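The structures considered in this document are given below.
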Structure 1
Amino acid sequence: MIHSIIFAGFGGQGVMLMGQVLAQAGMNEDKYVTWFPSYGPEMRGGTANCTVVVSDEPVASPVVEMPTEVVAMNIPSLLKFEPKVKKDGFLFINTSVVDRKPQRKDIRIIELPANEIAENLGNVKIANMVMLGGFVQVTKCVSIDSVIEAMRYKLSGKNSDLLELNMKAIFEGAKHVGG
């Protein structure tokens, strides 16, 4: 089992944190993982993406040319990465921001109104965790419990007050896609 994932969106949407939490969750399950960030010219508001590989076997490279899954948090990410998803792979789309349909018919599309769900929970900034919850529920690359454990690790210390809301977001995202 190998999952090669690209999380992509605008800077400030939390795509790096999604990747870090997933990579940590994989490590919590004793899987082999890599996390590789890529930033556009600006941080907040510019494009940002990261690749995460989660595997039962050693990972040769953190570079992903044809991901098995893509999470597109905005339209530029959809346009850039939809063509790269492997046949029969998954494309997760934040339909709160992306107002167009993907073109490919040979991949599985998961639509999730992440911003709307996050707003209903009280903070649009947790849309990334809504999407991560949906992603993990569909792909089963790690367990939700491992994601929660990883979230606890990433949000320890000064950010611990954000933990409960982020956990709710993960569960809501999973519930929305059928978990």
Structure 2
Amino acid sequence: MQSLRFNVAQLLKQATGASRSYVLDEDIRQLTDEMSFAPLHGDIRFTRTEDGVLVTGHLQTAVDLPCRRCAATFTETITFELEEEFHAAFDVYTGLRLPPRETDEVETMIDEQHMLDLSEVIRQNVLLAVPPFPLCRPECKGLCPHCGKDLNTGPCDCQEEETDTRWSALQALLDHSGS
């Protein structure tokens, strides 16, 4: 994805503390095939550090998710804070490869053209921001476990199952605690 790539050569030539700010409004549909995302919006700031470039930002998108109770697809807004430091793989003045550090990861390296690619970092942050148990609404009633009818649209026509008499003592406790 080209739109999340930034040339930081000039920033790398500046003193520690120099910064650049950007407003993002990017199509991120290609980040993953697992989910459908709306465009990514937000503000990001690149700050020159002693070792590279610190990227911070406040970002927002929306994702289509299946409700865990009724299986209906709904759109959830996702907001997250981005904070990641990127390190140069090549010296900006000489073009020579810099010695790798133990903590360097491919996703956070600035390449030989001094391009910083936010794609993988944003993909990881978006996936972490997706709720693990999405609900279309807090009061979702889900599906009938017997006939599969969406109980949000009304009650189903299933007959009450007869309770096993071995559970009657526990049912009495539940009935007593509910009154």
Parent structure of the calculated result 14.7, 45, given that Rg and Dmax of the Cα atoms in Å is the read-out and 1, 2 the choices
1
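From which structure (1, 2) was Rg and Dmax of the Cα atoms in Å, for residues 52-115 alone calculated, if the value obtained is 12.4, 38? Can you show the working numbers first?
Details: 1: 12.4, 38; 2: 18.7, 59.
That value comes from structure 1.
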Ranked on mean count of other Cβ atoms within 10 Å over residues 76-83, which label among 1, 2 comes first with the largest value?
1
Taking distance in nm of label points 7 Å out along Cα→Cβ at positions 148 and 164 from the coordinates of each of 1, 2, which one would give 1.5?
1
Hey, distance in nm of label points 7 Å out along Cα→Cβ at positions 12 and 36 derived from one of 1, 2 reads 2.8; which structure?
1
If helix-only ellipticity at 222 nm (-39500 (n - 2.57) for each DSSP H run of 4 or more, over all residues; to 500) is computed and equals -11500, the structure in 1, 2:
1
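Can you rank 1, 2 by distance in nm of label points 7 Å out along Cα→Cβ at positions 28 and 124 and just name the one with the largest value? Could you put the intermediate results ahead of the total?
Details: 1: 2.9; 2: 1.4.
Structure 1 gives the largest value of distance in nm of label points 7 Å out along Cα→Cβ at positions 28 and 124 among 1, 2.
Throughout, read-outs are computed from the coordinates displayed, never taken from laboratory work. Note that the structure is predicted; figures quoted are calculated from it, not measured. Cβ atoms are built from the backbone, for glycine too; each structure is taken alone.
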